[in-house]
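Derivation of every value follows stated rules applied to the coordinates shown; laboratory data play no part. This structure is a prediction, so every number in the text was calculated from the model and none was measured. Cβ atoms are built from the backbone, for glycine too; each structure is taken alone.
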Structure I
Amino acid sequence: MRINVLVAEIGSTTTVINAFDGVFDTCPKFIGQGQAPTSVQEGDVNIGLKEAIDDLRHNIGVDTIEYDKLLATSSAAGGLKMTVHGLVYDMTVRAAKEAALGAGANLHMVTAGRLRRTDIKKLRETNPNIILIAGGVDYGERDTAIYNAELIADMNLDVPVIYAGNIENQEEITEIFKDTKTKLYVVENVYPKIDTLNIEPTRKVIQQVFEEHIIHAPGMNKVKEMVNGSIIPTPGAVMLASKLAYEEIGDLVTLDVGGATTDVHSVTEGSDEINRILISPEPKAKRTVEGDLGVYVNMRNIVNRIGIDELVKRLNLKQSVVEKMLYEYKPIPKTNLEKKLVEELTLEAVVTGVKRHAGKLRDIYGSSGKKTLAEGKDLTNVKYIIGTGGALTRLPNRIKIMEQIPLCNKGNELLPKKTVHMLVDNYYIMASLGVMSKEYPEFALKLLKQSIQI
């Protein structure tokens, strides 16, 4: 059987293959899925890719599979490890951080101001895939970014560096890295003026650099032997799919609860009312990663947040039964009791993750009396919440879990309102459609509408 497009999601433990047909005509459709263990340990992810395609072949009942295009997203080999180095934490550093997270990076180090000896040591130990240097508004402060660039250039790392700071430094930074092993990418300033974010150019270059250099990650060196299309970080692909959905349905939040993390993506400019009192700018498309909120690897963190007594009460079981379930906890729940336990953990992850992502109103007092200001991301204009990831696409009460988000507002939180609508990525293909949108945006949107049923 010949299939138009296969998309591989190469995770740290599992590789999933999604198959799409009719992509080159007017009726694209999702035709099936296969999966296999990711083979990073063997030094060649193609082993896992081939096994996942073989599983797909078995699932859809065909003897052979050929394909026109194979695209991929990857979080294998630790995903996209980045470090970010800027000037002032609440300004250029924050802008650079937003650009990195939105592109799908895992941030392992963030610094403000001049790098210290201990920073250089940590940077070397981190061994990032990409280093991002920012600092200074355009035609503003220059010295910090130049100082940091010189220190990083002296390390002579075989690691790509992106410079996204004061445009007056571009020639100087280029000169600094000229005779090093480091490949330099120069882009527009992420923070060109006070209270102005310009993160999209940097996001695009981060994903371009990731695609160019992904073959250097352990086990990924042969990936281009099979993949003949784009490769981007998996979280970045979910963001691309969220932005695609935004163009069709408007302001939204996408929740991706995984085994190790809970990712929250929002695409909204917020309300005019809140924007008038916002103390610092927020990106239209924002991603946050809660590394302590996972329903498998970090399950114990969530249990500790809830408290064992409260969990026993919610499940209406004896404590000994709950403790036995936690001891025998599996990555994929099978029984109704196991699913109920995962639902309680997912609810805590969802509510906590969105609250951390969202901003708040706060009162300040001055000579003229009380004044209310807003800080952080405004989600009050969000019309839809989309659930993706294993938990929010497979658990029986996934809709009820998401419905708790607007109900948990303490009054000062910029959360979605009670009128928000819940959608589910029923085919669990948002990441695949995100990378597909880079080459086939029209068809990716049609498939996304099928999956979330709009």
Structure II
Amino acid sequence: MKAKTSDVLEGLRDFWREFSRVKSGLVGLAILIVFLVLAFIGPAIVPFPGAITHWRDITFWQDNSLGAPPEWVNALPWVRQKSAVTALLSPSATQDSQAEGGVTIRTFSFRYGYSYDVPPRDIVLRLFGTGQVPVVISLTRPDGLVAELYSGQLEVSEGNPQRISISNDATEAAIEFVRSHDEQLASSMSADLVKAPSLLFSRLDSSILDSPHALKGAYTLTIKAMLLNDAVVLPPTMVVSGKVSGLMGTDLSKRDVFTGIVVGIRWALIIGILTSIITVLVGVVLGVAAAYFGGALDWLLNRLYEFVYLLPVLPFLIVISAIFKPTIWTLIVIICLFFWTGPYKPVYSMALQIREETYVEASRALGGSRLWIIFHHIVPILLPYSFAVMALSIPAVIVYEASVSLLGLGDATIVTWGQLLHDALGQGAVINRLWWWVVPPGLMIALMGMSFAFLGTALDKILHPKLKTR
């Protein structure tokens, strides 16, 4: 047993020494490792971990930015006007005080450091708790001025937070804030033409309407909640909806593109690896069976191979998907029905040679059964070749799934890179120049395919010469 283990380890070391000499194989392996790590830690690093089940839920993304570029565009040298970045903030301080009649007033304070030239699109407050809660919201600016933004009674319930949008609910209050300091300046303002954030984060001068100057510094947003009867107020959250958002921006449904890319890695690996394993196993088994048994089985399998091989795969996938609307698992089965032809013919040719080897003849003469000879003498020799074919077939599988999804015929219940491209195409991402919505999924498909193509080529260089010497 120890001898067998040492032989296996020595074989693996020899394989790694040969594999490490193929630079393209190392590049493919490095890319694949990165994908595997991202697939494993994906739920922990994405900013929206519930996106897997809420990807098409509009309410889940309603507080996000609409069609915002990535955050890092602010660092580009030709971008002179730096835009506010989307951020999720928690209260920096919480304080309770007693009012008349023993009523508790709970104060939540949010500190927001504003150092940009373009103000955020919106500031959204989410209040959690239960009961009737009178609320007063104010904003203290770096210049010491205080803007009263909202005053009203909210009814909050468990699992149904109240949502207050500064852009929608406080525009009139922002204009009144300007009027209290410069009535002439506010006289030309209309709630239909101005946005509250542009007023609140700008200097109060004559340029505020045409080309406002940003008032940078520390802002403090305060929420005062009066706890009446048995009302309960939990710590709220503050969402700054900026003009730039996340590592890869957002789409026109306010969804985070980076989250979609990371979630799509799992499905790309599942679809590619699972389909290639099934197709290679089926192709190897059928190829060996046709070569070894011969006769009618040989003729039947070769005619079936010729028929399936000549069928156009993509048109069939499109027609079947359009008619039956298959799930991703059904789509995998359909792809397998076509892709088994890839390894079949080479395996068939090599098995014809191997069955004439002297050790196969000796095993047959000693009374070895057909299945014994196939699985102990022929299949083990073909397995190395199978791994190379498996790696080389994965890119094609991923591209076929992406093509079907791009046409809107994929499984809409999951998040794949093809689905991202389909949504981008359907919502005019190219026309609207939302490049951050189109480039990442296309680049991921290319990188995933390239990694397995490099691995397959390296395995073929290493393993195929050994097969030819037999």
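Using volume of the Cα convex hull per residue in Å³ as the calculated read-out, with 224 as its value, let me know the right label among I, II.
Details: I: 166; II: 224.
Traced to structure II.
With FRET efficiency 1/(1 + (r/R0)^6) of positions 208 and 352 (r between Cβ atoms, R0 = 41 Å, to 0.05) coming out at 0.00, pick the structure among I, II it was computed from.
Considering all the candidates, the number was obtained from II.
Figure out for me which of the structures I, II the number 21 belongs to, where relative contact order in percent (Cα under 8 Å, 6 or more apart) was derived from the coordinates. Attributed to the structure labelled II. Suppose helix-only ellipticity at 222 nm (-39500 (n - 2.57) for each DSSP H run of 4 or more, over all residues; to 500) works out to -11000; of I, II, which structure was it derived from? Matching structure: I. When FRET efficiency 1/(1 + (r/R0)^6) of positions 136 and 264 (r between Cβ atoms, R0 = 30 Å, to 0.05) is computed across structures I, II, the figure 0.10 traces back to II.
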